[in-house]
Each structure stands twice: as C-alpha cells, then as structure tokens.
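Below are structures written as structure tokens.
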Structure P
Amino acid sequence: MSESRLAHQIAAAVRHERDRRELTQQALANLAGLSQGAVARIERGDRLPSLPMVERLFAALGRQLRIELEPLDSHLDAALDGLAGRPVTERIRELGLAKMLDALGELPYVLTGSTAALLQGAPLPVDAVEVAVRWPDSPRLTAFLENAYGQRWNARWEEWGGLRLEPEEPGEHRWQTRYGELRARMCDELPEPVEVRHAGRSYPVEPLVRVELADPRAADLLRRHRQRLAATSRKTGSAG
C-alpha cells in the first residue's frame, strides 16, 4: 500500500469518526491536544501523519487503532473483478442473508455497509450481514442474539466470546451467531432506506451514496472499482 493511499484512508476514518461524534475540527483538536491546522491537514490526507498523532486523535474520539492486512492491489483488483462477474442472487444465497433476516423476525432494521452495497449490485466482498438498529430496539436485538447462540467479538483477544451480548456494553457491535456473523450500527433513528428486490424478496437498504459516507472501507473499494471501469472504458474507446 502506498503512503498516499494509507494517508487517504486515515483521513477518511478521522473525518467519519469526527462527523459521527458531531465535532468540529477545533473541538477534536482540543480533545487531542493538537492544533486545528494539524487536524485539517490529516483530514485532507496531504501526508502520512505519525503513529502517535493518529493514536491521540482516535483516543480523543473514543476509538483505537487496529492494523489489518489486505491483499496486494493486483489481487484485490482480481477479487473485485471476480465479484463483478457473479450474479447478485448467488452471492446473497452464499451469505445466508435470508436465514439471518428471517431469524431477526420483527426487529426493525435497515441493511447497511457492504451488505447494502451488494444488494445494489456493487462488487464488494461481504463476509457478514450488516444492519442499522435503533438504540430503543437494543433489548430485542439482545433477545435475538441469545436465541441465536451469539458470541461477541472480543477485539482485545482477537476472538469470539468473553463479552456481554448487549449492545450497550463496551465492545464492537459484532456477533457470531448460528446464522453467520452479524454487525450492527446502533443509531437513534434508522437511515431512510430504499427498497431493493431480488428473487421475489424485498430488502430495506441504505442508499449506496449513504453507504459511501458512512463506511470508509466500502467507499475506498467502490472508488477503486469505478476507477478501473473508467480506465477500461477509455482503453476500449481508444482501441475503437
């Protein structure tokens, strides 16, 4: 991964978390003990900030930095191309989406993140069902998790289990259940959904433009895929 790309991803993550907390750049700077100009430069992605500075920013936002590995760009491009060539209905079936949603029952939700992107035809990798759930419905979500033999993701130990299931308890909102992995974005009000239909079933999904604003990783992959499509189109046009 190039330095500029990593700087861009850090910038997107900081902006996303700051917006989520409804903080101005100056307010975040005060919490982190930095200048407003330093926060602005990091959010622009002008250059890669130091690790201690990034840790201070995320700590001020109540978050912590975690390193994850991903395939090389060439492998990632090949994976996106492969997903683009597969039917959406086939990928929905492999995800086990219907079983998960049937088990959620009457719990109000909106599909978000990569799951919402998949249902709208975007070739993003999806390894969990992602939903938005209102905080007032947290007890109903907890009841589902108990019935589904849920185990919560323990980021400290990098394993499932050892944490209380309730979303109000500290920890990431990720659970492994008998129906697969569920990730929840807890919110005061559900995002306004659009209705998408596949194989005779209707799904309430967050619009793709909102997914890109709320999920920096999904936004990065979608931008990458679009750039490749544009480059392919230009090459085809030049050849013609």
Structure Q
Amino acid sequence: MSIKTFELASTSAEGVELLSYVALPEGASAENPAPGILVAPEWWGVVDYPRSVCEKLAKAGFAAVVIDVFGEGKLTSDAAQANEWMEQMLADQDMLMGRCQLVLNDFSDQMAVDSKRLGVIGYCFGGKIALDMAREGMPVKAVATFHGNPTPKQPAEKGKFNAEVLVAHGAEDSMVPMAGIEALKKELDNAGVSYHVDVYDNAKHGFTNPDADKRAAENGVDLGYNEAAATQSWDKMINFMTTCLK
C-alpha cells in the first residue's frame, strides 16, 4: 500500500516552528477523508520510532501526524537532554497544550483528514500529552496511551473530557508505578469517562519501542522492549481506534 508522507510546519504563539511528520493513507482525499490520529512521541522527539508508528497507522487506513512538541524538529537519544526538554515543556504546560492544539488544527485542516473523527495516541511523556489534550476538551474521540505518564495538567472533568481511553501499561514499569494507573482510573471514573486498562506481564517502560534496550544501555535507564506486549497492545489500539473513529 502506498502512503504519502510530508512535513507539516506550524508556527507556535512563541514564534517557534513546529515540524510535525504526517503520513496519509492511499486514497485519502477531500472526497474520501480518513480518520485522523495524532501521535505524541516519547521524550526523544520526532525520531524514527514515532515516524514508523505514523506510517503504520497510514497503512492501517488512518491519517496520522507526529506532534513536534519541542519545536524545530529537535530530537535526541540522550536521556539527560530529553529530560531537560521535557522539563521545559512541563514548566509551561499552557504553552505545551497550545502547541498541541495548533498541530491538531493544522492537521485536521488537511483535505484528506476527517476533522470529525480524530484520536490521539501517546508514548511515555506523550501519554501525558495525549490525556491532557482530552482533559483540555480538544475535539478527540479516542485516547490511547502506551507506557504513558498519567499525571494530569488538571483532572478530567465531566462534559469536558469527551474521549474514550485505552491504557497499555507494563507490569514491570519502574518509571510509572501502578499507583499512578490507579489514580488515573479514579480520575476517569470521577469524570464519567469510558476507559480500559491492559497491564502486560514482563513489560518495562518503553516496551513498544524496538530501540528501548539500546536506549537503556546508552543511558543507564530502566527501559526494555517486549515484542509480544508491543504486538498485542498495537492490535488492541487499532481495533479501539477503528471502533471509536468509525
């Protein structure tokens, strides 16, 4: 299946150019727009892995975009640098959400994207971003997180958080403890949000990313790839998005 990929440039309110990566499925057009999925990447930025996620989504029939939250296409394989950039974003979460809203707008303005059928998936730091986009009341119908940080910018509110949620979490995740997932469940219950949580055995933080073992070795951080959990959680996410965005 042939897909179309291109860079989507958006200029943030602070004058920073966001260089997001778009993949469109074959046959998507103004007459036949595809449901759209925004991808909030791990703290490494718009590296090869989220780009490959975008392309896989396009092959599955979705229009997809990786959000360049850091701006200027910044990416790294160094955990200390990634953490510094993430902390800068977390220090001004209104700015961060403004950037996500901007990319959502620019992406959904594409003729081949159905702006009425939008979802968002997030990985690690991006899991927080994905959930926060729904917490902010952005027009997304579905949120899926993989080994995501569930800590809210502000808690979900009934009537404002209008997405269904799928959470894929690793049982051996030392960076996001189960207590964080339990707190998320309580938060979503209080807001009347429909959600499903899958906990994968023998899966560490970063379990979907084939580069996780390499990044762990390079940076001395507790990450690990688990092919079985990665495959199962991907298939569940595709089914979830297909159902929510039909």
Structure R
Amino acid sequence: MLLEIRDLWVHYGKVEAVKGVSMALEEGGVITLIGANGAGKSSILKAISGLENPSRGEVRFNGQVITGRPAHEIVGLGIVNVPEGRKLFKLMTVKENLRIGAYLDRDRARIAKGIEEVFERFPILREKQNQPAGKLSGGQQQMVAIGRALMARPKVLLMDEPSLGLSPVMIDEIAKLIRELRASGLSIVLVEQNASLALQLSDHGYVLETGAIAVQGRSVDLLTDPQVARAYLGA
C-alpha cells in the first residue's frame, strides 16, 4: 500500500477534529473524503502533510512511518498538497509561483523542464506567466496551484476542494485534469464537497461525520447507497 493512515486522531485544544480514522491509498489510485464542513477532511490532509501533528495514530508512506516529520521533508518524499483556497503568492507572477513548487530542487534544467510541462498542460498560463497570480480568474489560479504542486514531481497529490468557487465549465476542466493525472500514474487523495463529482472520479470513498468515518466503500457503490444519497447527493 502506498499511503496508509492508521487510527489517526487530531485535536485542536480539547476539540477532537479527527477521531480514529484509518484509510489506505494504492499506487495509481484515487480515494476521496466527503462530508460536511467541519467533518475533519482538511485536518486529515494537514496531518498527512506534516502541517498538523496528530495526537495519536500514524501515517505510513511506502511502509515508512512519516508521522511528525516536518512538512518540507514530506514534500521531499513525494506527498504534495494543493490547498483549499489555492494559497498563491498573489503579488508574484505565475512563473514565480510555479518556481516555488520546486524549491527543494537545485537542478535548473529540471525546473525549467517542469515549468514547460505545466505550460503544456495549461496553455493559458504560458500567456499569463509574467502576470501577478492575483490578477488571474479563479479557474486560472487553480491551474497555478495545481501546476505549483506538480513542480515538486509528487507521487501522491492531496487536493483540497479543487472545484470550490469555480464555474461549471471550469469544474469540468478540473475533473478532466484529475482523470489525466490519474492516467499518468499519479496517486490522489481528493477532498470535495461536490460528493457526486468526487465519487465519480475516485476508486474508494470515505464519508466523514464529525471527525469519524461514517461510511466507506467502493465509490461506485457509494453513489447508489441510500444513506449517502440522502445526505450528500441531493436524493
């Protein structure tokens, strides 16, 4: 198993944000975490990324325990986050934001190649490479955020609400991109409030309620599960 989470607990003071969550991601697979605001989805991603220290449990990557390691080391191992809200440096140019994604890399030729690969994937960013990232549309900013993560050449991509605030056309583009990334062999952990989209894009789903897993299973089965349909799919 590429990525494993075992009995993970995350506290903010006395508040239990994540309560004994266990999940697993196979190489080349996509899993999704769905649930209401405050269900613990982003806290799980932060714990995987090294941005929050879990109070109990462990995260394993390629069989190695990475719990408690600093975020930059986890990026170096190949786990990279596309954060909710994009978190770009808005006064810096598109190209400068992309370079930041490769901050652990000292190979200038590889960095230049990575930027060119991002521009090939997102041609509009080539046109806007010298513009401040904050001047781009929401969809274009999401492209920069994903491109920045790809610059680190990840093995696992953590995507936190990639469709949030985007137009239906742009959401379709993001869905297409996730399918392409998965087809290229990248493994993905997808957090989405758009539960139907998330389950269509993933192999396995975990439904979170108040920090704990309420339901889990194959995504294709969860799409037709009456409990999930009533609570998250608008049925």
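Computed from the coordinates by the stated procedures, all read-outs in this text should not be read as laboratory data. Small disclaimer: the values here were computed from a predicted structure and weren't measured. Cβ atoms are built from the backbone, for glycine too; each structure is taken alone.
Taking 38, 34, 32 as the value of Cα extents along the principal axes in Å, for residues 46-173 alone derived from one of the structures shown (P, Q, R), identify that structure.
Derived from Q, not from the others.
Using mean projected area of the Cα convex hull in nm² for the comparison, can you identify which of P, Q, R gives the largest number?
For this comparison of mean projected area of the Cα convex hull in nm², the top structure is P.
For structures P, Q, R, calculate distance in nm of label points 7 Å out along Cα→Cβ at positions 54 and 182 and state which one comes out highest. Each step should come with its number before you reach the end.
Numbers: P: 3.3; Q: 3.9; R: 2.4.
Across P, Q, R, distance in nm of label points 7 Å out along Cα→Cβ at positions 54 and 182 peaks for Q.
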